[in-house]
Structure I
Amino acid sequence: MLMFITHPSDRYSIAEEVQMALEGGCKWIQLRMKDASDEEFRQTALEIIPLCKENEAFLVFDDRVELAMEMGVHGVHLGKNDMDPLQAREIMGAEAIIGVTANTADDIVRLKGWDVDYVGLGPYRYTTTKKNLSPLLGTDGYRDVVNKVREADVLLPIVAIGGISIEDIPAIMSTGVNGIAVSGSIINAPDPVDYTRRILSALNSNKK
């Protein structure tokens with residue numbers, strides 16, 4: 001399971017980034033434009049919605065529940081300061097994908113019985129794509145969180161996030177997480193399409 005998260009870059013437009021991730025085989029895109037106005041966000045979304053449809057990929061918006069509803073995308077990813085996931089579920093209905101951000105085992109255990117679809121757990125290591133970073137987890141941190149969460153009988157899929165590159169995949173997947181989310185390492189790769197392919201191949205060969 002690989003999620004590509006968009007991030008403004010000097011080299012590519014966001015639509016170009018998404019196109020390359022899709023060409024590389026990624027089937028799950030998160031449109032994240034923290035500092036954009038709703039109108040800028042909408043314009044970019046209009047460019048990437050057809051690309052995702054064409055490639056049969058899921059598209060979720062970072063926050064912006066109302067826009068996600070208006071534009072008919074698959075769902076949203078909600079950070080800790082965004083809308084409450086239960087409120088988002090009421091608005092978006094049963095079919096929507098709703099993901100939430102977590103930094104600790106307690107964050108995830110608190111979601112037990114909640115109608116959310118996955119948790120983005122991070123950060124793995126230092127990342128420049130996010131301000132106000134929470135403490136870094138590293139491989140041991142992930143293993144510890146996954147063990148605590150599963151002991152508490154919470155079976156939500158956990159997606160590792162934060163500064164992950166291809167070399168990290170065997171170690172990260174060995175912790176019991178279900179997938180990874182990547183942004184900068186794809187955008188900054190010499191060949192983003194090939195890099196995405198290689199990430200997917202590494203994920204497939206490190207499945208539990």
Structure II
Amino acid sequence: MDTIPMETAKVEEVPDSAGIYQLFHNDRAVFAGRAERSLRSRILQVQRKLIGRQHISIQEMAFRFVPMDAPLVNMAPERLITQYADYPWNQNGFGGKDPGRQRDRIALTSSHFDLQYPIDLDWIIPQEIVGESLPQLLQSIRYSLPYMFRYGKDHPDRPVRNLRIASQAPVREAFAALSAGPLRGWQITAKPGYVIAYEESYDYPQTLAVFRQ
């Protein structure tokens with residue numbers, strides 16, 4: 001079975017059904033997984049995650065998939081899918097789940113996916129971001145990013161009508177504007193795999209950048 005380039009048009013042709021899939025980086029099989037509901041949604045999530053990373057290009061990526069009935073997919077744990085080949089990304093922390101607040105302060109091993117391919121703070125935001133309130137603005141930024149942005153629930157609910165993130169601005173400018181404006185006094189920390197914002201002052205391990213005023 002030939003691999004399929006991870007182009008948006010190709011991914012959108014993937015069936016909206018359960019199944020299993022493989023990811024390839026420069027023609028090497030690096031990950032195998034399952035989609036219990038939608039192969040298309042899962043591979044689109046992978047594509048979005050990879051476009052916001054350093055040291056890797058979406059043009060280097062390809063995939064394969066096999067649609068299956070959902071009950072069969074549910075019966076196949078990941079260890080059975082990966083037992084007949086070496087898939088390095090199945091062992092190095094690749095995935096889309098939030099690691100959780102309790103793991104923010106834990107240093108990653110050198111082989112971790114996020115250290116090999118850290119997030120790109122110079123990634124260009126394609127559209128203007130505005131919000132009538134801080135919660136709306138934070139949510140708009142979160143939805144615009146290809147990687148996770150988690151923030152504390154105790155942020156001030158204040159108007160932000162004068163704050164606009166211009167189209168084609170790099171991500172770091174958005175976080176700098178938040179730090180200088182409505183999140184002044186908070187700390188925005190870019191970690192290798194995601195960004196967090198909390199009312200704190202803490203020296204996290206392996207940070208890419210800190211925005212605080």
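Quick one: helix-only ellipticity at 222 nm (-39500 (n - 2.57) for each DSSP H run of 4 or more, over all residues; to 500) came out at -11500 when computed from one of I, II, so which one is it?
Working: I: -11500; II: -6500.
Here the read-out was taken from I.
Please compute distance in nm of label points 7 Å out along Cα→Cβ at positions 167 and 199 for structures I, II and give me the label with the greatest value.
Details: I: 1.7; II: 3.6.
Going through I, II one by one, distance in nm of label points 7 Å out along Cα→Cβ at positions 167 and 199 is largest in II.
Which of I, II yields 17.9 for mean count of other Cβ atoms within 10 Å over residues 15-22, as computed? All intermediate terms of the calculation are to be shown ahead of the outcome.
Values: I: 21.8; II: 17.9.
Of the options listed, only II reproduces it.
Work out which structure the value 12.1, 42 belongs to, where Rg and Dmax of the Cα atoms in Å, for residues 135-190 alone was derived from one of I, II.
On the way: I: 12.1, 42; II: 10.7, 29.
The read-out was computed on structure I.
I, II: which one has Rg/Rh (Cα atoms, Kirkwood Rh), as calculated, at 1.01? Don't skip to the end; give the middle numbers.
Details: I: 0.94; II: 1.01.
Source structure: II.
Of the structures labelled I, II, one was used to calculate relative contact order in percent (Cα under 8 Å, 6 or more apart), giving 21. Name it. Going through each structure in turn, the value belongs to I.
Quick note: the coordinates plus some simple rules give every number you see, no bench work behind them. What you see is a predicted model; the values in this text were computed from it and never measured. Cβ atoms are built from the backbone, for glycine too; each structure is taken alone.
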